[in-house]
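K.L.:
Down below are the structures I want you to see.
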Structure 1
Amino acid sequence: MDFIDLNTIPHYSECEPLVRSMGYVLVDLKIIPQKTTVKISAVIASQDSTKTIGVEDCSKVHHALLPRLEALLGTDDTYMELTSPGTDRNIKNAAEFALFKGTEIRVWDKNISDWVSGIIEEADSKSVTLNCEGERKSYKYEDIAKAKFLRS
C-alpha cells in the first residue's frame with residue numbers, strides 16, 4: 001500500500017483547515033477539469049471516530065467548502081459531490097490511517113496471506129499500529145495489500 005502525503009493533493013492544504021474547524025476530517029479531495037465544468041469529489045469523516053456522517057453533515061460542509069474551492073479554482077462552473085467514507089470503504093492511501101485513529105479496520109497482511117483486525121492506535125508515513133485484542137501490532141505499509149473498515 002502506498003503512502004501519499006495528503007498535502008500533496010491539489011488544494012487539500014487550503015481546504016483541510018476549513019473542514020477541520022467544522023468538526024470534520026477531509027479524507028479525500030479530487031478536482032477533475034472537464035470540457036465545460038470542473039468536477040469536485042470530496043470525502044469527509046467526523047473527528048470523533050464514534051460518530052457517523054449524515055446528509056446534514058455533508059450539506060453543511062458542502063455549503064462551506066464549495067465557495068472556497070471556486071475561489072481557489074477561479075471558476076463557479078463547478079459540480080461538487082461530497083460524501084462520507086461509508087462502512088464499506090477501502091482505504092486507498094496509507095495516509096488515511098492517521099485520520100481514522102480509534103476506528104476498527106482489517107488489513108490484508110502479505111506476510112501471512114490473511115486478514116488482521118484491530119483498532120488503529122497510531123499511524124505515520126511508514127506503518128500503522130493496531131490494537132488487536134489488547135496486543136499492539138505494527139504493520140509496514142509495504143506489507144499491506146489492502147485495508148477496509150470493519151463492518152459494525
Structure 2
Amino acid sequence: MRKFLVVLDDSRECLNAMRFAAMRAAHTGGGVTILSVIPPDEFNHWIGVGEIMRQEARERIETHFEVFAKWMRDRQGVDPELVIREGEAVQEILAQIEEDPEIGVLVLGAGLDKNGPGPLVTQMSRASGTLPVPVTIVPGQLSKEKLEAIT
C-alpha cells in the first residue's frame with residue numbers, strides 16, 4: 001500500500017497538509033504515516049530532567065496526533081500510524097522514507113508567513129531533486145472546500 005508521509009509539528013500549515021494527506025489516501029486506497037520529530041536540543045539538561053521532558057514531549061505529540069487520527073478515521077476512513085523520532089527534522093524525514101518502502105509521497109504544508117513557506121519546506125525543496133519520493137507542498141491558505149476539490 002502506498003502511504004503519504006506528513007509531518008506533525010506546531011505549525012498552522014500542518015493542518016492543511018494533514019487534511020490533504022488523509023483525503024488523498026482515502027481517494028486512492030492508501031495510508032497515512034504521521035511523523036513527529038523531537039529536536040535533540042530540547043533535552044540538553046541533566047539526565048533525569050531530560051528524560052522527563054522527553055516523556056512529556058511524547059505525550060504532547062500523542063495527544064496532538066489523536067486529534068488528527070480521530071478526524072482521519074471518522075471523516076476519511078483512514079487509520080493513520082504515528083512515528084516519533086528524535087533528531088534533526090530533515091534527517092529524520094529522510095530516514096523514515098528510507099526505512100519504510102511503502103511511503104510514496106511526502107506531504108508538507110507551506111506557511112502563510114511573509115518570511116516564506118517555512119524552514120522545512122525550504123530545506124526539503126532544496127533537496128527535492130535527490131529525494132526518493134515526490135514532495136507535495138500544500139498551500140496554507142487553501143480552504144477545506146478547495147482541498148476537497150483538489151483531492
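Please treat every number below as a calculation from the coordinates, not as lab data. Computed from a prediction, not measured in an experiment: that's the story for all the values here. Cβ atoms are built from the backbone, for glycine too; each structure is taken alone.
K.L.:
Just checking, which of 1, 2 has the largest value of FRET efficiency 1/(1 + (r/R0)^6) of positions 39 and 127 (r between Cβ atoms, R0 = 25 Å, to 0.05)? Each step should come with its number before you reach the end.
P.N.:
Numbers: 1: 0.15; 2: 0.85.
Evaluating FRET efficiency 1/(1 + (r/R0)^6) of positions 39 and 127 (r between Cβ atoms, R0 = 25 Å, to 0.05) on every structure, the highest lands on 2.
K.L.:
Any idea which of 1, 2 comes out highest on relative contact order in percent (Cα under 8 Å, 6 or more apart)?
P.N.:
Numbers: 1: 23; 2: 32.
By relative contact order in percent (Cα under 8 Å, 6 or more apart), the leading structure of 1, 2 is 2.
K.L.:
Continuing with this model, one more query. Work out the source of -14000 here, i.e. which of 1, 2 gives that when helix-only ellipticity at 222 nm (-39500 (n - 2.57) for each DSSP H run of 4 or more, over all residues; to 500) is computed. Intermediate results must be reported in sequence, preceding the final value.
P.N.:
Numbers: 1: -6000; 2: -14000.
The value was obtained from structure 2.
K.L.:
Looking at structures 1, 2, which one was log10 I(q)/I(0) by the Debye sum over Cα atoms at q = 0.17, 0.27 Å⁻¹, for residues 103-142 alone calculated from, given that it came out as -0.38, -0.95?
P.N.:
1
K.L.:
1.10 is what came out when Cα Rg over 2.2 N^0.38 Å, for residues 15-94 alone was calculated for one structure; which of 1, 2 is it?
P.N.:
Working: 1: 1.10; 2: 1.27.
The structure behind it is 1.
K.L.:
I would also like to ask the following. Assign the value 0.50, calculated as FRET efficiency 1/(1 + (r/R0)^6) of positions 31 and 135 (r between Cβ atoms, R0 = 41 Å, to 0.05), to the correct structure from 1, 2.
P.N.:
On the way: 1: 0.50; 2: 1.00.
Only one of 1, 2 returns 0.50 for FRET efficiency 1/(1 + (r/R0)^6) of positions 31 and 135 (r between Cβ atoms, R0 = 41 Å, to 0.05), namely 1.
K.L.:
Still on this structure, please answer the following. Taking 25, 18, 16 as the value of semi-axes √(5λ) of the Cα gyration tensor in Å derived from one of the structures shown (1, 2), identify that structure.
P.N.:
Working: 1: 31, 16, 13; 2: 25, 18, 16.
Traced to structure 2.
K.L.:
A value of 19.1 was computed for mean count of other Cβ atoms within 10 Å over residues 7-14; which of 1, 2 is the source structure? Each step should come with its number before you reach the end.
P.N.:
Values: 1: 13.6; 2: 19.1.
Checking each candidate, the match is 2.
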